[in-house]
Structure I
Amino acid sequence: MIEARTKGFWRATLALSLGSFMVFANLYISQPLLPMLAESFSLTALEASFSFTITTFMLGLSLLFYGPLSDAIGRKWLMLGSMAGAVLCTLLISQVSSYQHMVILRAIQGFCLGGLPAIAIAYMGDEFARPALTLAVGFYISGNSLGGIGGRLLGGFMGDWFGWSNAFLYMALLSFFLLVIFIYLLPDSKQFQPSRPQLKKVAQDLYDHLKNPLLLTAFLISGFNFFVFVNQYTYATFLLSQEPYNLSASWLGMLFLTYLSGTMGAAFSGRLSGWLSQPAIMALGVCLLIIGSGLMLTSSIGWIITGFLVNAFGFFVAHSNASSWVSHNAKKAKASASSLYLVFYYLGASSGGFYLDIFWRWMGWQGVIFGSWLILVLTLGLSLRLYWYSGRSV
């Protein structure tokens with residue numbers, strides 16, 4: 001077993017963290033480029049967002065595939081194969097001249113990108129001693145958030161300077177470099193024991209999780225929160241690229257630095273758990289999302305940025321507690337419960353744009369905020385319902 005702070009620990013942790021950075025940078029690179037894609041291919045806001053939402057949709061679905069497959073055939077080489085497929089897709093996207101071909105490649109890429117998130121924690125569980133596991137997971141999750149921010153920044157700046165196709169080309173080159181480092185650093189699996197896939201049991205476990213009201217409510221809270229949160233950014237890029245703001249792709253990419261307040265929110269929520277129950281903290285996070293959305297009703301770009309800072313803080317407060325709640329309250333098959341949580345999470349991201357587009361067409365940015373409030377009132381109610389459920393179950 002790999003012990004904490006040994007050479008093997010740092011090699012494996014760095015490999016998985018860089019791999020995580022690569023995955024989420026590729027996932028989110030298109031978001032600041034959406035107005036540019038809409039102009040290049042004569043698309044509506046909703047049509048341009050397909051290049052992002054189809055990727056999150058396929059990533060979410062792939063999580064149910066990779067977990068059982070890795071239990072049967074191994075962890076390391078499945079992660080490598082999926083990551084190599086994602087890098088190849090990024091390279092091919094940089095060469096397309098048809099938006100339909102881009103969307104198809106982004107769909108394939110989304111499925112490939114799911115390999116590492118679905119398997120990395122299982123790999124660490126196999127190979128790391130328990131004290132090392134907790135430390136390594138913290139670094140790995142940091143790679144997730146930094147990859148999301150880095151991908152958007154790279155997409156924004158490279159797209160602004162060299163065009164959207166070259167943004168994907170440079171991302172492919174960076175991703176290939178990170179993949180080579182990943183291959184070199186990640187130790188081979190030594191503790192892995194293959195097991196025959198039991199599809200009937202996997203399906204039964206998923207069904208049992210969905211029947212559990214404590215878990216299902218947490219799935220819905222996180223899915224609907226992400227449904228609103230990440231797609232507000234999508235429509236904000238269209239708002240801020242127009243009059244009177246006229247922000248370039250570089251500045252739109254920097255908007256996603258507001259995600260950094262979410263890192264603080266996730267850390268702060270751990271302290272709150274000493275005073276409040278997890279459902280109460282989820283409700284608090286949703287309230288912050290409601291307040292932050294309200295701050296963005298003004299036409300001041302300063303207040304819009306402030307609103308996103310509040311929203312990111314509130315979202316990650318709720319998200320970190322919802323994911324922990326699922327892990328603690330799954331009576332069996334905790335890994336499949338966590339996978340199902342992520343399925344709801346990413347399906348929320350991929351479908352929220354369709355919902356908010358109705359309000360965008362109706363009332364513009366004010367409509368997006370109004371539509372967001374409707375969903376957030378629902379998730380606030382679900383959080384309070386979970387608080388009531390958990391109180392009864394004690």
Structure II
Amino acid sequence: MPTAGPARAEPFDAAVTGIGMVTAGGVGTPATWERVREAAGTAAREVPELAGVPVGFGCVVPGFDAAALIGRRKAWRLDRSNQFAVAAALEAVADAGLDPSGWDGARVGVVLGCGLGGAGSWEKQYDVLRETGPQKVSPMLIPMLVPNMSAGYVAMEVGARGPNLVTATACASGTTAVGTARELLRSGACDVVITGGTESCVVPSISTGFSQMGALSERHDDPAGASRPFDSGRDGFVLAEGAAVLVLERSGDAAARGARVRARVSGYGASGDAHNATAPDPEGAGAELAVRAALADAGLEPGDIDHVNAHGTSTPLNDMMECRLIRRVLGDRPSVTSVKGVLGHALGAAGAIEAAVTALTLEHALVPPTANLDSQDPEIDLDVVAKAPREGEVRAAVSNSFGFGGQNAVLLLTRA
């Protein structure tokens with residue numbers, strides 16, 4: 001057996017020069033950031049499409065007009081998850097001040113995360129097949145269904161001809177994508193990478209599947225209070241949809257063109273629990289490997305971390321595991337928040353949404369509160385921000401993501 005690990009790579013910062021978001025908090029980064037800062041309960045409501053299934057509420061994107069945002073002719077061919085990805089990517093590229101008509105597309109990559117792909121389209125077209133026969137099934141079913149098309153459609157929209165892929169690590173997919181994108185910059189394979197995650201699975205089959213597992217909150221009489229990470233009364237997560245896209249560049253390239261840098265992705269770590277298909281390792285041993293790898297990658301120590309954007313699903317097992325992990329590795333100094341209290345759990349997009357919020361936290365020196373944290377679980381002895389945003393300098397932050405199959409992915413972001 002080897003006695004030493006591989007040599008540590010030189011620290012590498014990827015500049016976040018653009019952010020685009022489509023979430024249950026609203027369409028566009030300003031709308032989502034404002035909703036997360038307010039933390040006025042969960043952005044959940046009864047969803048007509050979920051009528052008749054055990055849990056009929058979820059966090060859906062309000063007022064999303066795909067035709068207006070990406071064009072009617074494009075919109076009808078795309079699954080809703082792909083529509084989200086394209087809309088968020090267009091916002092992010094514009095926010096970065098980049099003009100796709102003038103870049104070398106061969107040097108621009110796209111890496112997005114997606115856990116389930118076009119579940120809504122699959123479900124709808126299966127109903128068509130069952131009720132009216134195969135002749136009525138859309139010829140666009142497969143392009144709407146397969147997860148890789150989110151990256152494919154984004155590339156088509158902006159002329160990105162570099163590496164193009166989708167990561168699927170369950171609820172860690174968006175975080176895995178951002179970490180992978182950073183490696184493409186570090187290796188020299190790309191000069192710009194459009195990265196993040198997308199998901200739209202607030203549909204009967206997916207909601208029922210999670211409900212049958214006992215994973216969803218059953219606060220039918222209070223959807224706005226249903227997602228409550230770290231609270232004594234938490235009883236499961238709230239299913240959500242959305243997307244977030246970040247534009248990453250090498251720091252030197254961003255500086256050379258005078259770009260605004262919102263934050264930097266300075267470290268990334270990934271690991272597996274090798275424990276259980278759906279339950280996390282109770283002590284977070286696998287997740288700890290990912291956190292420590294992100295710290296080592298950034299060349300930072302645990303005491304350097306000021307803030308943790310937690311996975312914080314509002315499930316009894318995950319929140320307790322994450323508490324033990326944070327206490328053991330980072331201590332009790334960092335402030336902690338979970339935006340799932342507001343936005344719900346967007347599965348494969350969650351890590352990307354949380355990476356974007358972490359970047360905004362660093363940029364604005366403001367930690368958004370955890371919604372619905374009325375009575376913090378006494379066993380969760382962390383400094384969880386609640387009730388109101390907390391102002392103050394945040395120099396380095398960790399964003400955690402964990403998924404089924406024991407997938408763990410952690411980003412370390414630093415202030416620009």
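With FRET efficiency 1/(1 + (r/R0)^6) of positions 214 and 334 (r between Cβ atoms, R0 = 35 Å, to 0.05) coming out at 0.70, pick the structure among I, II it was computed from.
II
Among the shown structures I, II, from which was the value 2.6 of distance in nm of label points 7 Å out along Cα→Cβ at positions 94 and 262 calculated?
Among I, II, the structure yielding 2.6 for distance in nm of label points 7 Å out along Cα→Cβ at positions 94 and 262 is I.
Supply the structure label, taken from I, II, corresponding to mean count of other Cβ atoms within 10 Å over residues 174-181 with the calculated value 31.2.
Source structure: II.
Taking mean count of other Cβ atoms within 10 Å over residues 190-197 as the criterion, which structure among I, II has the greatest value?
Structure II gives the largest value of mean count of other Cβ atoms within 10 Å over residues 190-197 among I, II.
Assuming 23.1 is mean count of other Cβ atoms within 10 Å over residues 46-53 as calculated from a single structure, say which of I, II it is.
Of the structures listed, the value fits I.
Here helix-only ellipticity at 222 nm (-39500 (n - 2.57) for each DSSP H run of 4 or more, over all residues; to 500) was calculated and came to -10000; which of the structures I, II was it taken from?
Comparing all candidates, it corresponds to II.
Just so you know, all these numbers are worked out from the coordinates, no wet-lab data involved. Being a predicted model, the structure only gives us computed values, none of them experimental. Cβ atoms are built from the backbone, for glycine too; each structure is taken alone.
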